[in-house]
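Structures for review follow.
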Structure I
Amino acid sequence: MFSIDKWHNGAKWTNWAGNVVSYPGEMHLPQSIEEVSTIVKQARQAGKNIRVTGAAHSFSAVAMPEHIAISLHNMRGLIAVNKDRQEVTLWAGTYLYEIGPLLAQHGFALINMGDIQEQTIAGAVSTGTHGTGVTLGSLSAAVMAWGFVDGTGAYQEHRRGLDDVSEALHVSLGMLGVVVKITIKVIPLYALHYVGARETLANGLAAFAEDIRQHRHVEWFYFPGSETIQVKRMNAVAPVYQSEWHKRVEMLKLQIVENGAFFAMSELCRWKPALSGVMSKIAAANVVEGEKVGISYEIYPSPRSVKFQESEYAIPLTQFEACMEEIHATFQKGIFHVHFPLECRTTAGEAGFLSPTQGRESAFIAFHMYKGMPEEPYFKWVQTLMQKYKGRPHWGKQHHLTAQAVHTLYPEIERFLAIRQQYDPDQVFLTGYLKKLFLL
């Protein structure tokens with residue numbers, strides 16, 4: 001959670017997971033577009049680079065500031081509602097957990113959402129943050145217009161169209177400018193009927209292709225080395241709110257069972273990694289099954305109090321079953337000490353120049369390692385495996401991409417870089433990390 005008390009020049013900046021740390025010389029909290037413009041102009045003149053840090057929920061160094069850090073914490077809230085177009089405009093610093101209640105007041109809701117709601121809307125759309133649903137895109141796909149301050153300090157507005165600027169802004173990693181306003185497509189307010197079940201991996205794989213077409217949302221949790229998976233299915237229904245009592249029960253269940261007990265198991269695994277396989281199977285055997293109905297923005301998120309490192313890749317949807325079978329076979333050999341379940345989701349394809357899906361229906365597989373346990377050997381194996389299945393990483397998660405790999409995986413990268421150069425000719429928004437990632 002953002003803290004104003006810790007936001008001052010030279011202060012330590014770290015991401016949520018604690019694996020990325022920096023000490024930027026300047027830390028700003030602008031309250032207006034004009035203030036953002038002034039900061040950018042001064043940075044350009046001084047030859048310094050800028051990062052907007054969002055909620056610091058990325059596991060990679062994509063948000064790490066070097067010279068100047070900007071937080072849009074003071075630029076939050078709903079700006080406008082267009083009921084005819086079913087669009088809303090938000091200040092870019094608005095946190096996802098704030099958006100649902102704001103939209104509900106006007107009878108609207110986000111089309112889709114992930115299970116973490118602490119990010120800012122700008123950070124989420126700039127990194128391609130996604131939920132699950134094979135007919136649904138990422139949060140980036142819902143953006144209809146962007147308002148941003150470019151590398152010269154000029155304020156720009158661009159409405160989505162069939163043009164290179166739109167495809168570059170779709171997932172931009174903040175490399176075109178400081179996004180200050182976001183206009184997104186919304187839909188009428190709805191509730192979600194959630195059903196959580198414990199199933200076998202074999203049955204899940206056999207039914208997967210049909211299952212993801214029958215339900216609006218399907219999400220898997222695969223427990224390493226176990227024959228058991230948790231399957232979460234959700235479908236849209238007429239708006240209904242959970243009772244306060246029911247919400248308290250659900251929160252207590254999450255905190256005690258899924259977070260408290262899992263934290264204890266994780267600490268045991270950190271103390272003795274060889275216990276990981278056993279703990280994974282215990283967790284699988286105790287999957288919480290259940291059913292609930294509630295307004296969408298209350299059902300999507302799942303509180304995460306157990307900290308971890310994460311790497312996530314998008315692979316062609318048609319390769320999911322084969323990939324999961326190979327993953328399962330590897331875990332059964334006991335090569336890696338991993339007790340954290342793998343999270344599996346699906347999305348529609350998107351055409352953005354830096355979109356990991358590159359226009360194809362995709363399965364996202366997320367790999368986690370408990371904080372304090374060595375993740376490097378595991379994540380290196382993940383990268384090698386994902387190369388076999390033509391996987392592209394989520395930009396906000398840990399990965400080992402090089403500029404050469406980026407230029408191979410993203411065929412339109414030169415078009416993106418041309419637009420980037422147009423809006424940021426002096427590389428105000430390129431940190432050392434981003435230069436190594438994108439410049440040959």
Structure II
Amino acid sequence: MNKVTEFIESNKEKNLNELIDFLRIPSISSETEHKRDVLDAANWLIENFKQIGINNTRLIETEGHPLVYAEYKSSHPNAKTILVYGHYDVQPVDPIELWESAPFEPFVKNGKIVARGSADDKGQVFVHLKAAEAYLATHGDLPVNLKFIIEGEEEAAESHIDEYIEQNPELLACDVVIVSDTEWFYYGMPSICYGLRGIAYFEMEVTGPNRDLHSGTFGGAVDNPIQVLSWMITQMKDKYGRITIPGFYDDVLELTPLERENFLKLPFNLQEYKADLDVREVAGEMGYTTLERVWARPSFDVNGMKGGYIGDGQKTVLPSKASAKFSFRLVPNQKAEDIIQKVVKYLEKLAPPTVHFKVRPTAGANPVLVDPQGPSIQACINSLEKAFGKEVVFMREGGSIPVVETFTKVLKSPVVLMGLGLPNDNIHSPNESFSLENFYGGILASAYFFDEFSK
């Protein structure tokens with residue numbers, strides 16, 4: 001490994017410059033005007049794979065943005081196979097006025113590279129390419145068979161990777177799947193995530209009269225769609241933070257006493273948490289800590305609302321329509337399809353006869369709980385501790401990576417969530433950033449993992 005680690009150390013500047021080139025591509029998958037940019041990012045990856053010596057690489061067309069596939073077959077007999085997953089698409093940049101600089105003009109500040117996609121997920125997936133390069137440049141081979149499947153629709157409304165995995169299990173067959181799209185618990189604290197929440201996402205529209213009305217002429221006689229919508233939303237959660245939909249908690253897997261004890265050992269400071277968010281107090285389901293609420297309990301959030309007049313000045317309108325987008329985060333043993341059916345049934349009963357009502361589920365993904373035992377997890381622990389010189393901690397995350405469950409179900413392979421992000425990376429927000437220490441250390445950790453897992 002000495003030659004590999006020396007190569008990585010001596011190529012820090014080159015690797016950073018390549019990452020900057022990658023980050024300059026505005027591959028926003030959810031905006032049609034960036035369709036060409038998404039393709040450019042995919043082709044950029046193809047060329048980088050070829051440059052590092054992985055020539056078996058190609059674009060895989062889907063009904064949306066393409067997948068990038070690459071494969072290297074080791075000359076070592078009976079070599080194990082690692083599949084690396086990531087995504088090259090990024091979130092939109094709004095609100096643009098809150099960025100310190102142009103979102104696709106990367107710059108380094110306080111030891112972090114600032115740009116859209118730096119942590120989510122271009123920087124994280126790129127470490128594995130650079131680890132492979134280090135091996136190939138110094139040994140002319142890898143100790144493992146290595147496959148990559150990198151999608152361009154993780155941040156889009158619709159993704160086609162699950163369908164592709166289900167149709168191509170032999171191509172993607174592996175002994176372990178590595179996903180670097182999560183974060184550490186804290187700076188300087190290498191972390192392995194073993195649980196992700198799922199999601200059920202909805203759009204709801206309430207229509208009252210056939211046109212906007214004068215509130216003086218019709219107010220009090222015709223139901224107001226905004227108020228009906230708001231009332232329906234408030235009926236889905238009680239004052240104790242519990243979701244009121246019948247049967248919602250039927251399948252929830254409770255935390256074990258050991259897990260709750262381990263969460264309490266983590267250096268979480270509630271006062272710092274509130275200060276960072278500039279909130280006076282936290283909220284949520286009674287009887288649970290903040291970490292338990294965001295990692296292991298379901299939640300309900302309104303993600304956006306639209307209706308009526310919100311311009312300058314006054315307009316006494318009784319609006320014709322109002323709409324909202326909302327989502328539920330799900331926890332282990334809950335199923336997105338089951339929750340979707342229960343939510344729709346509940347809302348249909350709630351809707352008053354004074355309005356027309358439509359609700360449409362737009363996305364669903366099941367939660368994931370990874371077994372924190374086994375050889376692949378131990379290899380990851382060893383790799384992170386060698387690369388960063390710190391003890392690894394275990395944690396869960398409140399977000400969702402829908403494809404993780406598909407990998408587990410279809411490939412029957414363990415998934416290791418070897419994230420490298422930090423809580424203050426501002427993913428999905430202005431001034432997204434990625435720690436250079438974690439970028440360079442992540443390349444080392446990936447290289448160590450290739451070695452550890454090959455044994």
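Derivation of every value follows stated rules applied to the coordinates shown; laboratory data play no part. For clarity, every value in this text was computed on a predicted model and none was experimentally measured. Cβ atoms are built from the backbone, for glycine too; each structure is taken alone.
Where does the value -0.24, -1.03, -1.22 come from, among I, II, when log10 I(q)/I(0) by the Debye sum over Cα atoms at q = 0.06, 0.12, 0.13 Å⁻¹ is the thing being computed? Write down the numbers at each step before the final one.
Numbers: I: -0.24, -1.03, -1.22; II: -0.29, -1.08, -1.24.
Comparing all candidates, it corresponds to I.
Quick check for you: by FRET efficiency 1/(1 + (r/R0)^6) of positions 267 and 315 (r between Cβ atoms, R0 = 41 Å, to 0.05), which of I, II is greatest? Let's see the in-between values first.
Values: I: 0.80; II: 0.20.
Of structures I, II, the maximum of FRET efficiency 1/(1 + (r/R0)^6) of positions 267 and 315 (r between Cβ atoms, R0 = 41 Å, to 0.05) occurs in I.
When relative contact order in percent (Cα under 8 Å, 6 or more apart) is calculated for each of the structures I, II, which structure yields the highest value? Walk me through the numbers before you get to the answer.
Working: I: 18; II: 26.
Comparing I, II by relative contact order in percent (Cα under 8 Å, 6 or more apart), the maximum is at II.
To test your reading of the models, identify which of I, II gives 24.0 for mean count of other Cβ atoms within 10 Å over residues 339-346 when calculated. Each step should come with its number before you reach the end.
On the way: I: 24.0; II: 18.2.
Source structure: I.
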